[in-house]
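Some structures to go through are shown next.
Read the figures in this text as sums done on the coordinates, not as results from a lab. Nothing here was measured: the structure is a model prediction, and the numbers come from that model. Cβ atoms are built from the backbone, for glycine too; each structure is taken alone.
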Structure I
Amino acid sequence: MPTPPATTKETTLLKRTLTGLLCTLLTALLATLPLSGLAQQGAPFSEQPEVQAFIVEMHEQHGFDIAQLNSQFASIHSNATVLRLIRPPTRPGKQRSWERYRERFVNGRREAGGLRFWEENGALLQRAEAIYGVPAEIIVAIIGVETEYGGNTGSFGVLEALASLAFDYPPRAEFFRSELENFLLLARENGDDPLAIHGSYAGAMGIPQFMPSSQRNYAVDFDGDGRIDLRHSTADAIGSVARYLQQYGWQKGAPVAVPARVDGDPAALIAAGIKPALTVQELGARGVFMLRPASDDAQRAAALIDLETPGQATEYWLGFDNFYVITRYNRSSFYAMSVFQLAEAVREVRHNRLAATR
């Protein structure tokens, strides 16, 4: 049966109802969108005096075109999501948890992904290990922890992210201004449009998540195509991770970390930091003992690593120089231990797979 025509009063009421409903739906939709996907608030960066001074510096020091930089900075704004994510967590009562952190990176999915990555890139990993002395499993694990083997390289515009941190995040403005400078230089060297490059909220890019300065200083053209491309070349990513660790002092064939037992109060040793300073023998005199002692480790320098989980006994390890080198990639003992344990897990899975096929 056809619907009867509405009266004028009914039509007006219906329009008002539909309009209200539409506004409600639109408000709800906008609330679900991430801040990085919304129109940015405030003036573009090109209107900030500090940015104008930076543009002049880039012109005077590196020959950048002022009009082109003005155009690029005019198209970006301070990103509130970036500024929120860079700040340390402030939730009351939220304690760091090694167990919670570990399960994000050392799990069956990443172990399986690491095995596939190793099988697909075995020759490259073998060559990188031979040249730089860094084990294949460590290279695999770093790429696995950073981007899950290239599957998640970040969706933030790097120019906007670095500008937000360089000009609107005073605690680390100097560092990020240097990274912004290196990013613009890197984009020019590679012939890339700075506005088209995406990465993490902190400005890290590509399969191994290198900061711009790290890419310019340590990355290598491992596939020999005449161009360093960490965003698309797995070979370049593998070689660059290995060279980065080697340049920071990786010791070929040396251990990374071993479980430890602590007798007494370890507070002073923990406060000393994660850079190895005392020998294993000296640590033993202070009540710290390796659970798997090796005869040649007594004079090796180590540091006490504490891995805390609320409600559980603290897990202790001795971290050697190679453990400290991993923390140069990300200055966190949780991060370095996740890399080490994922590397060990992937190596074991691969060993078992190879043994089963013999």
Structure II
Amino acid sequence: MKKKFLSVLLAGAMLFTAAVGCAKKKDETKSEDTKQEESQKTGEKTLIGVSMPTKSLQRWNQDGDNMKQQLEAAGYEVELQYADDKVDQQLNQIETMINNGCKVLVIAAINGDSLGTVLATAKEKNIPVIAYDRLIMNSDAVTYYATFDNYMVGTIQGNYIKDQLKLDSTDGPYNIEIFTGDPADNNANFFYSGAMDVLNPYIESGKLVVKSGQKDFKDVATAGWKTENAQNRMDAIISSNYADGTQLDAVLCSNDSTALGVENSLAANYNGKYPIITGQDCDVDNVKNMLAGKQSMSVFKDTRDLAKQVVEMVKAISEGKEAPINNTKDYDNGTGIIPSYLCTPVFADANNYKEILIDSGYYTEDKLK
């Protein structure tokens, strides 16, 4: 009887141990979605990692602030990091976000080709990745892409130059120089392509003349989008082509940091009538130059709208749904088409800046004085 009793006890203990083991194994294999749902039920906030490339350009500070503010307002906890334009630093920051338990990563890459290894880790952990404004290349870990219509940015700039110079109704020729962005930034190709699709027919016909001869993307790219790099190149162009008083009629600049470099160079080295100068981002210093007649326009991309769209994507992902998108054909990152949402850009100039920038609440009037 005693042996039989011990056998029953031993069998019960074994069954209990097996049940505990199965329960533990089941818990360990819970999907990330299930764990996220449980954390929401307990009131624990979902952590979202936001990686921005740098604080050295005004626009990224605004992007980061808008993203953090809107995500927190939606009930998420946010880990926001800036990488000082250093690829290794961005890699380390994203790795830390993964280790800290971020459930979604929103990344504006410094170099779109540099994140493969760390994003492979994110994919292993089933962490969705939203490429923010800059498409992350050659990684199948990218889930969505949120940006503005960057080809349209270029066409807006090209059409502005076409309209201001009245290329369809005057004879010319007009002199133009071209500045685009960092070759590692996929967006720079879209800006350049959009603008050149508008302007190149006039260059080929001789109505627009690039006196420097620098027209191809590789020759007009600006490393790091840096103002000083654009300024140094413009110094050389003026010295070689416009120092004799030749009129420069237009400068296509893909963004405001390159435009600022061009404007600094013109102020120091050029004595002719100021050319038409395009830009992008409506940075404060550039808007001030615009109002002073030193820059003609800047494409405005309201980062509040882009942040709002990313929040909608994050919400959908958190609920296990498909994120809202409006483009499934244009953005191939080398591993396939990335489902994308494109916001619509507009331009601001001296005629409409109050409506676009002040009335919308993006800036206050005193900030532009």
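Observations
- Test item: helix-only ellipticity at 222 nm (-39500 (n - 2.57) for each DSSP H run of 4 or more, over all residues; to 500) calculated as -14500, pick one of I, II: II
- Taking FRET efficiency 1/(1 + (r/R0)^6) of positions 270 and 334 (r between Cβ atoms, R0 = 30 Å, to 0.05) as the criterion, the top structure among I, II is I, with the largest value.
- Looking at FRET efficiency 1/(1 + (r/R0)^6) of positions 86 and 110 (r between Cβ atoms, R0 = 30 Å, to 0.05) for structures I, II, the greatest value goes to II.
- Read-out Rg and Dmax of the Cα atoms in Å, for residues 126-293 alone, computed value 16.6, 62, structure in I, II: II
- Value 4.2, calculated as distance in nm of label points 7 Å out along Cα→Cβ at positions 134 and 206, assigned to which of I, II: II
- Structure from which 27, 47, 17, 6, 3, 0 was derived, P(r) over Cα pairs in 20 Å bins from 0, in percent, options I, II: II
- Entry that produces 1.5 once distance in nm of label points 7 Å out along Cα→Cβ at positions 118 and 222 is calculated, selected from I, II: I
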